[in-house]
Every structure is written in structure tokens, then in C-alpha cells.
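Next up: some structures, all given as C-alpha cells.
Any read-out appearing in this document is the output of simple, stated calculations on the displayed coordinates, not a laboratory observation. Because the structure is a prediction, the values reported are computed rather than measured.
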Structure P
Amino acid sequence: MDPIVDLVALVIAAFAGGVLGAALGALPAFSFMGLAIMAGEAVRIAAINLGDVELPGYTFEIAFGAFFGPHITFAAGAAATAYAAKRGYMGAGFGGNWALHKGKNILIAFGGKHLDVLLLGGAFGILGFAVFYVSDLLALPWDPIAFGVVVSALAHRLVLRYPVVGEVRARHLLDVSPFERGDTRETDGEGGKPADRLDVEPWLPWFYKWGNVAVISLAFGALAGLTFYWTGSMFLAFGFSAGTLIFLTLGFTEDFRIPQVPVPVTHHVTLPASTAVAAYGGFNDAPQISAVQGEVLLLEAVLIGALFGLIGGLLGELVQRVLFMHGDTHWDPPATSIVLTTLLIAVLHLIGLFPSAGFVPVPT
């Protein structure tokens with residue numbers, strides 16, 4: 001195969017994936033990715049343990065590829081929402097008792113209503129793929145997919161002339177008390193009519209207190225470590241977490257008040273948790289289950305998973321307070337947290353504490 005021709009094909013596919021992200025919506029596309037990962041990893045785990053060296057590529061080429069890869073479809077969907085808000089294609093925002101800026105509404109599926117939104121999505125699909133490709137090619141020591149989501153968020157804020165952090169209408173960056181008091185300000189709504197907007201807009205208004213985040217993160221991290229121990233997959237628990245967001249997507253009411261099913265977001269918890277257990281065991285890819293259980297104790301898997309889940313969850317909350325709740329568009333806290341936790345795993349490998357870095361690229 002000609003690598004140049006293949007690269008051109010991947011760029012075209014990335015544009016198509018970006019169009020999909022704009023048409024379907026960032027969060028709906030990401031939620032469906034979770035289902036694709038669960039299916040792909042089930043096939044891959046079975047193939048590995050049956051001794052099949054020709055592993056199907058459902059997880060990496062489809063779920064993490066141009067069809068549902070977050071660096072392409074999710075990032076493009078978030079950029080499309082930011083653009084549509086700028087163009088006046090959207091209403092006042094989420095509405096109700098926690099009205100966020102309309103540019104943060106990553107639930108919106110634009111379908112085929114606005115050609116410019118679809119083309120913008122396609123362009124950001126290519127950008128996300130390009131960032132991923134370069135990061136992976138250079139073996140930069142973090143998750144290249146999450147890195148693509150983060151760079152894309154920065155790019156859409158800069159290109160569309162949104163502030164990178166936003167106006168801080170609180171005592172300091174981490175202060176959520178204006179939200180807890182219900183402080184609002186008047187802003188433009190649909191048709192230019194006045195609408196109220198919260199002074200501080202938490203990413204998950206039902207899930208932001210440090211103690212609650214810590215407990216959920218410890219629990220889901222422990223379960224992710226357990227999942228790797230029993231399956232040898234670093235991505236299956238991540239797929240579980242992403243799949244649960246379908247309930248969140250479908251649970252919102254028409255005016256986008258707090259959803260009927262306010263599930264926590266945990267994929268930035270489960271991915272570093274299972275990856276850290278793999279790195280501790282010295283695995284770079286999905287091994288046979290017998291190999292995992294020969295290198296890692298069940299208690300070690302649960303405890304290491306819980307620790308790295310906690311780190312991932314708390315970093316996600318820190319990021320949302322700095323880069324999401326004061327801004328006007330969706331800057332993804334989980335993706336940023338994953339970049340930081342996978343960097344930590346790579347560093348622990350490079351200094352000799354972990355025998356491998358799991359799936360995380362490291363310079364040679």
C-alpha cells in the first residue's frame with residue numbers, strides 16, 4: 001500500500017467524521033463511540049485469548065478512528081456548536097435554572113440544516129486528525145486522541161474569537177459559590193431578547209463538589225482496575241463509561257434543565273485507571289488474561305485503579321473550574337485530564353517506576 005495515498009484517504013475520512021460530529025452532535029456521537037468500543041473490545045479480547053494474531057480493528061479503526069474518534073467527531077461537534085452560537089443559529093442556551101452559554105450545548109445535532117456548520121465540522125475533523133497524527137508520529141508522551149480534543153478546543157476558541165478562559169465573575173478561578181447562590185447576568189437570548197445567564201457555569205451542575213467527585217472517582221477507578229485484571233483490556237472500562245453517557249444525552253428535558261438521569265461522567269477516571277494497572281504489570285497492549293493474572297494481584301489492580309481514577313477525576317474537576325465554567329464554549333475537562341494522567345503514566349515509566357506506559361506513546 002502507498003502510505004501517501006492512505007494518508008489522503010484518512011484525511012478525507014477525517015473530514016467526513018467531522019461532518020458526522022456536527023450533524024449528530026458531539027455528545028451523542030461520543031456516547032455511541034462507547035457502544036462501539038464495548039463491541040470492538042469484546043471481539044478483540046476473545047481473539048487474543050483464542051490465540052488469533054490477526055486482531056479485528058473495530059476498536060482502533062472505527063471507534064477510535066474517523067467514524068467516532070473523539071479527536072474528530074466529538075471535537076468537531078463542539079466546534080460546530082461554538083460556531084453556530086456565534087452565527088446566531090441557536091437559542092439562549094440550556095435554559096431553566098442553570099442556563100449555560102449556548103456555545104456549550106454539545107447535545108445539539110445540527111443534521112443538515114446549516115451547510116456552513118457541517119463544513120466547519122469537517123474542517124475541525126481534519127484538524128483533530130492532524131494533531132493526533134503528529135502527536136502519535138512523534139511519540140509524544142500522552143494520549144494522542146485526547147490531545148487532539150484539547151488542541152481543537154483551544155483552536156476553536158481562538159479562531160472563532162472566544163476568550164480562552166473567559167470573564168471570571170467570582171472571587172477566583174476555582175470559586176463556584178456564584179453558581180450555588182444562583183447569581184446571573186443578562187445576556188442576549190433567541191432573537192436578541194434578554195435572557196439570564198449564570199455568572200459561573202459548572203460543567204456538571206449535579207456533580208462538582210470535591211468530595212463527591214473523589215468518591216465516584218475512587219469507585220470507578222477501582223472497577224476499571226478490576227476490569228483490566230479480568231479482561232486484559234485498557235479500553236473496555238472506558239467504553240463502559242462513555243456508553244453510560246447515552247442516559248445523560250437522552251435524559252435532558254426539552255429546555256435543557258438538569259437531566260432526568262444525571263449520571264456522572266467517568267471516562268477520564270476509567271481510562272487512566274486501567275492503563276496504570278497495565279503499565280504496572282508491564283503491558284503495552286491487550287495481553288491474554290492468564291498473563292495479566294500472572295503479573296498483577298487482584299488487590300494491586302483494584303488499588304492502583306482506584307488511585308489513578310482519583311487523580312483523573314480530581315484533575316477533571318480542576319480543569320472544568322479553570323477552563324470550562326468561565327468560558328463560552330465547551331472545553332472538555334475529561335480530555336484535558338486524560339492528557340495529564342497519561343503524561344503521568346509515561347513519566348512513571350520513563351523514570352523506571354512502571355515497566356511500561358500501557359498504550360501511551362513514549363519517545364525511544
Structure Q
Amino acid sequence: MNLLRPVSCLWVAATLSLSAADAPKVLPIGSPAPDFSLPGIDGKTHALSEYSSSKVLAIIFTCNHCPDAVAAGGRIEKLHQDYKDKGVSVVAINSNNEIGLRPDELGYSPYGDSQAEMVPFAKDHGWTLPYLYDGASQSFAIACGAQSTPHVFVFDAERKLRYTGRMDDAGRSKAPVEKSYVVDAINSLLAGQEVKEPVTRSLGCSTKWLTKKDAVAADQAAWEKRPVTVADLDAEIAKKLRANTSKNLRLINFWSTTCGPCVAEFPTLVDTARRFETRGFEFISVSFDPKEDRSKVEKFLTGRHAAVVKENEKALQEEGRTTGNYHWTGGNPDKCAEAIDSEWTGALPHSILVSPGGKIVWRQSGEVDPVELRKQILKALEG
């Protein structure tokens with residue numbers, strides 16, 4: 001008897017009208033598993049029928065960016081390892097679409113939720129379980145009613161839903177897991193018993209539906225309207241920037257409009273400022289263009305929308321500053337190096353991370369790797 005329920009065209013069409021306030025209902029206990037056919041990070045397409053011989057199928061909707069999903073990464077792989085030889089299949093599915101995310105929602109992981117970024121995310125967490133992408137249409141996530149990341153759905157041998165909710169009570173804690181609902185559910189099913197707690201609330205970042213794209217576009221439009229300013233920089237001001245009496249982690253970047261790698265990496269730096277804007281982070285740019293090229297500097301920064309994020313406006317006021325962009329007008333560049341980073345050789349671009357109190361915790365000469373930069377920022381913020 002075929003107990004699989006195909007994901008119909010109606011589900012796919014539903015993504016076009018779905019809103020955050022009208023999220024799909026969670027699949028009721030006892031419902032048959034919706035069918036799926038989704039691409040995995042292994043380059044293959046995976047379908048529900050692939051797991052037909054499994055005694056239990058645990059589907060975990062998750063993603064690359066959410067702090068709850070990131071914290072659960074190791075526990076998801078452990079679940080797979082603990083039960084892979086017991087007739088249990090654990091499958092992770094990225095239910096988010098990257099265009100449904102604002103930059104400021106990406107400040108807890110070096111990765112976004114694109115299909116391409118699933119590969120390094122899985123590698124970082126040592127994943128050997130299947131990791132599939134449903135972000136293109138989100139049809140399977142809608143069929144199941146995936147509310148957040150992570151959200152677990154456990155199906156029995158007949159592919160009827162027996163548990164849905166959160167993995168455990170660990171949250172973002174690194175301490176040992178005291179209560180695991182998914183483990184209890186799997187163990188009950190393997191023992192031929194009813195699941196005592198068949199439904200719990202999932203807990204994590206809400207699923208980023210495709211329909212959020214308009215709100216994201218509006219956020220981007222508002223950002224592009226923010227004013228971009230530039231101020232002169234001399235040795236005295238440079239010393240204050242390095243001293244960093246604020247509570248923010250600072251990324252200071254030396255650059256020039258005539259430096260190819262500087263121009264190439266600059267959008268990444270602006271994006272980084274927006275990603276971490278709610279986490280106590282500030283981006284400061286220092287141009288070493290000639291003094292007479294101020295108009296070129298201003299035009300470049302305006303074109304890259306290098307504005308101050310709202311979260312930092314108050315901090316700047318408290319320091320008596322008006323901008324995060326500076327133009328070196330203090331003469332000999334050695335004076336700037338002595339004030340900010342004596343290890344700078346003069347090669348552009350050059351970037352440093354300065355913690356509150358003035359300690360340099362990371363530096364990079366040459367174009368930055370975006371993922372490595374984000375990893376270093378997270379290390380400094382969470383270390």
C-alpha cells in the first residue's frame with residue numbers, strides 16, 4: 001500500500017502567496033509523509049523513496065545562518081552517527097531561501113542560506129548525513145509546515161508522522177543534552193511503543209519564506225538612501241580609532257580607489273558591517289588617496305553605500321565622531337601606521353580587527369576572504 005503523499009502543484013503555488021503571518025500549519029500527527037525530490041550537497045537528487053527500508057525517518061529542517069541551527073549542527077551529526085546502524089535515517093533539509101534574509105539576520109554564522117554555502121557549512125560541522133536544499137520552491141517545507149530552524153519531523157516505518165517539534169532542550173548551550181525529544185521519539189518507535197510526547201514547539205529562527213523578498217528589498221532600498229560621509233584623518237584621530245574606547249569590535253580597512261583588490265573587496269566589507277550591525281561591530285574605512293582626490297573618494301564610498309549603520313549612531317555621537325569613513329590627510333603615511341598598526345607594510349588593502357580597549361586580534365594584508373573574515377569576527381565576538 002502506498003502511504004506517500006505527493007507534494008502537489010497546489011503546495012508549490014502556495015509559496016507565491018504565503019506570508020510570515022500566514023505560515024503553513026504543522027503537519028498533524030498520524031499524517032503520511034509528503035513526498036519530495038530534492039538536490040543534496042553530494043550533487044545527487046534525493047527522494048523519499050530512497051529511505052523506504054528505514055525503520056524510522058527523521059527529517060530536520062535547518063539552515064546555515066540561524067544561531068539555533070548552528071548550535072545544533074554537532075548534535076544533528078551525532079544523532080545520525082548514533083542511529084545510522086539501527087535502521088534510522090536522519091536527513092537535514094535547508095528550508096530557507098537566501099533572498100528572504102536581511103543582512104542583519106546573518107550575524108551568527110560565516111554563511112548565508114544559499115545552496116552553495118551548504119557545502120562548507122556541512123564540512124565545518126563534520127556532517128556525513130544527507131543535506132538537501134528545499135529553498136528554491138520550499139514546497140516540502142510548506143507540506144510539512146516547517147516553522148523554524150531547526151524543526152524535526154519523525155516518521156515511523158509506514159511513514160506516518162509520530163513526532164514533530166524541537167530536537168531537545170539544549171538550545172544554544174554547549175553543555176551536555178539533558179532532554180532530547182527526538183531521541184526519545186526514535187527510541188520509542190524502535191521499541192514498538194507510542195511516543196509519549198508527540199508534539200513540542202520547535203524553537204529557532206523562523207523559516208525564511210520566499211515572500212519575504214519584498215521586505216528585504218525595501219530594507220535594501222532604505223539602506224541605499226542613508227547618507228555617506230567622509231572626514232579627514234590625522235595622527236591624533238587615528239590614535240583614538242586604534243585605542244577603541246567603544247564597546248564595539250572594529251574592522252579598520254586601509255584602501256585606495258586606484259587599488260584593484262581594494263575596490264574588489266569593498267562591497268564585502270560594507271556587507272560585513274550590515275551583517276554584524278546588531279552585534280557590537282563597526283566598520284571603519286581609511287582612504288590613502290591623494291588629498292586632492294577627495295571627490296573621487298566620496299563618489300566611490302557613496303556608490304558602495306558605505307553608510308553608518310543605525311546601531312552605531314549613538315556610539316559615534318558619544319565619541320564625537322560623525323562617520324566611519326576617513327581620508328588620510330596627515331601627511332607621511334608612516335604616522336598612520338604608527339598610530340593604528342605598526343606592522344602595516346604600506347601595501348593596500350590592509351585590514352585589522354581591533355577589540356574594545358585597542359588590541360589587534362586579527363590582521364590581513366591583501367584582499368580578504370569573506371568567509372574567513374566572518375569567522376574571525378565571530379571568534380572575536382564570542383571568544
Structure R
Amino acid sequence: MKLDCKEYKMPDGIIMKLHQDIIIYMLLRLPVKFLLRFKCISKYCYTLIKSSTFINIHLNRATTSEDEYILFKRSFKEDVERYKGIFSFLSSNNGDDLNCIFPDLDVPNMTSLYSITQDKLIGPCHGLVAVMNVSSTILLNPATRKYRLLPSSPFGVPKGFYRNIENGGLGFDSVVNDYKVFRISEVYTEDSFGYPEEGERKVEVYELGIDVWRELDHVDQQLPKLFWMTSSMPYNGTYHWIITLCYEHRLILLCFDMSTEIFRYMKTPNTRYFSSGTRHSLVLLNDCLSFMCHPFPGPEIDPTKEFINIWMMKDYNIYESWINIYTIRILPIHEIPLAIWKYSLLFFQGKTGYLMSYNLNTDEVKELSLNGCKRSMRAIIYIESLAPIPEGSESSTQVHNF
């Protein structure tokens with residue numbers, strides 16, 4: 001229903017009698033979905049909410065774990081070769097019990113089998129989240145229900161060469177005050193028998209604010225090889241991967257600083273290896289970068305003798321600050337852990353496709369009602385923000401509503 005001018009001017013008249021600091025204090029206490037309703041209620045409040053000043057205050061407001069919810073991405077098969085991705089928003093007011101706080105949203109542009117099982121859910125970065133596969137990146141704000149399919153990289157390869165996208169990510173550059181998406185790839189050729197020969201490493205960076213892709217010209221060609229599903233984590237203005245240095249046979253963290261665009265290494269804690277095979281994953285725990293060592297599922301695992309270790313880096317980039325904070329029993333983790341929430345709940349997708357939780361304090365395992373295709377579930381811990389999605393140029397891709 002279209003509102004008459006008199007209907008929204010009356011609230012504005014009352015509100016504008018209050019000091020602006022009081023208005024801001026009241027607005028900060030409201031969920032984003034209520035703030036956006038001021039578009040139809042109060043022109044004054046809506047203008048204030050859309051201002052960069054209020055957006056920054058809202059972004060930097062004091063929050064607690066009660067303000068967090070967990071954003072799940074999962075997928076279902078719609079047809080023989082078509083899949084549907086869904087965002088689900090869950091919270092908890094009572095221990096381990098989860099409840100839906102918003103209606104599910106369809107994930108745009110991600111419908112192929114490859115995009116479902118091989119995609120990345122990255123963030124949050126000032127309240128923005130990215131869904132990325134080797135060919136596409138979608139940037140979205142789940143709170144404002146806005147998204148944008150980012151433009152593809154314009155860089156090709158010479159005739160007879162091929163490009164293999166190894167990894168990618170999203171981060172925020174605090175120096176230039178802009179979001180960046182990057183892709184790491186190898187440009188290679190094939191020998192006379194059709195086998196790939198070792199090629200040149202390339203790093204492409206897209207700056208959203210100026211809508212430009214560029215190639216870095218200072219990348220060390222000795223950059224270790226990455227794989228698309230390598231465990232990774234954005235943290236503290238830096239993107240991190242767990243990799244193995246083949247020539248040294250040791251595990252390290254490869255780091256990419258979003259401001260300097262320089263790669264560096266960090267040491268990982270000394271961990272054990274499992275007879276069935278060992279996996280290492282990055283998680284966030286107590287707002288600290290953490291490292292999880294867990295086995296491949298297998299009959300040779302003895303749950304009475306084998307344990308999962310979770311290490312926390314209490315002081316970032318200080319090797320001596322790694323501490324083994326949890327030693328827990330073996331869990332039926334089918335792929336990788338999804339997230340640790342509220343300092344105690346470890347989520348993972350079970351073999352049946354259902355979401356499972358493990359309470360780090362009580363040692364209790366639960367199978368929850370959320371499910372999806374195997375290997376399709378992703379999760380991040382999320383706090384709402386009003387951060388806008390940079391729109392780019394007129395000829396570029398545009399921002400849309402869900």
C-alpha cells in the first residue's frame with residue numbers, strides 16, 4: 001500500500017524533536033530488517049540510516065554473542081543437472097537448540113553440481129559475504145538482501161596455454177578503504193604427450209570500489225601450489241591457507257595481506273598424524289585464529305586411543321602463542337568442520353547430509369533437522385550490518401535484490 005505524505009510526516013515531526021544522538025542510540029538497538037522499514041515510515045530516519053556516518057557507527061557498535069547468528073549455505077537437487085542453493089539463518093536462545101530467525105533465501109547463479117560441491121562461503125567482511133567458485137563470485141549482504149555478481153577477470157592466456165584457477169578469496173583493505181577479491185592461478189602449457197608442464201603463477205586482484213581487475217607483478221614464482229578446497233580463513237586483514245611445503249615436508253600457513261598484497265608464511269603447531277589419513281582445518285574460536293587436526297573417517301580409527309586436537313593462536317602471528325585448547329573424542333566429520341559457534345558448539349555435516357553439532361563442554365553430539373546434499377553445507381558466524389555493496393561503474397554488473 002502506498003503511504004500518503006501526511007502518514008509519514010507525522011512520525012518525522014515527533015522524531016525530529018529528539019536529539020540526534022538519542023535517535024541514533026535507539027536505532028542501533030533495532031534489527032536491520034526493522035531499520036529498513038523506516039523507508040515507508042520516516043524519511044528522516046531512513047536518510048539517517050543510509051548515511052555513511054550511521055553505517056560506520058552501526059558496524060562498530062558493541063556486540064555480544066547474543067547478536068550472532070549462524071548463516072548456513074546448503075543445496076538440493078532440482079533436476080538431473082540442476083541444483084538449488086539455499087541460505088538458512090539460525091540462532092539459539094536455549095543452549096544447543098537452533099531456530100530459524102529469517103526465511104530461507106535462494107542463492108543466485110549457483111546451480112551446477114560443481115558450484116554446489118566446490119564453492120566457498122567467505123566472510124563476513126564488514127557484514128558482506130562472498131560465494132565463490134572457479135568461474136563466478138557473488139558478493140552479498142544477507143541483512144539488507146542485496147547481492148551483486150562480480151565481473152569476470154578480463155585476463156586471457158596466449159594461444160596454446162591454459163589457466164588453472166587454484167584458489168581465491170575476499171578481504172578488506174583498510175589502507176585504501178576498499179574490498180578486494182583475488183584469484184590465484186597457474187598458466188601452463190602441455191608437452192607433446194598432452195601432460196601439463198609446470199607453468200607461471202598469476203594473482204589477479206579486483207577492487208570493488210574502482211571496478212578494476214589487475215594482475216600483480218611482484219608474485220614470487222616459488223609460490224606453493226594451492227588446491228581449490230584447501231582449508232582457508234580470512235582473519236585480521238589477511239587471508240590464510242593450510243599448505244604443505246613439499247621440499248621441506250612440513251605444514252605451514254600461507255598468508256596474503258590484503259593491504260600490502262604480499263605473501264608470507266606462518267608456522268603451524270606440531271600436530272599428530274592419523275593412520276587413516278590426516279586433515280587440518282582453520283576455524284575461529286573466541287575470535288582467535290585456530291587450527292584443527294582430525295582424521296579421515298575409517299574403520300582403523302580407534303576412538304579409545306585417537307583424539308582430535310584444536311589449537312588456538314592467542315596472539316596473532318606469534319608462534320609461541322599456539323596452545324592446545326581442546327583434545328576431544330573422534331567425531332564422524334565427513335568432510336571438514338563448518339564452524340565453532342558461541343565458543344562451544346562445533347558444527348559439521350554428517351554422512352547422511354544432516355547438520356550435526358558437538359558441544360565442546362559437555363561432549364554431547366546431536367543430529368539436527370537441517371540437511372542438504374552431501375558436501376554442500378557451508379557455514380559462517382554472522383552479525384548484521386548495513387554495509388552497502390560497491391556498485392562499480394555503469395557498464396559493470398549491478399546490485400540486485402534477493
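Which structure, out of P, Q, R, was helix-only ellipticity at 222 nm (-39500 (n - 2.57) for each DSSP H run of 4 or more, over all residues; to 500) derived from, given a value of -18500?
Values: P: -18500; Q: -9500; R: -3000.
Working through the options, I get structure P.
Looking at structures P, Q, R, which one was Cα Rg over 2.2 N^0.38 Å calculated from, given that it came out as 0.97?
Of the options listed, only P reproduces it.
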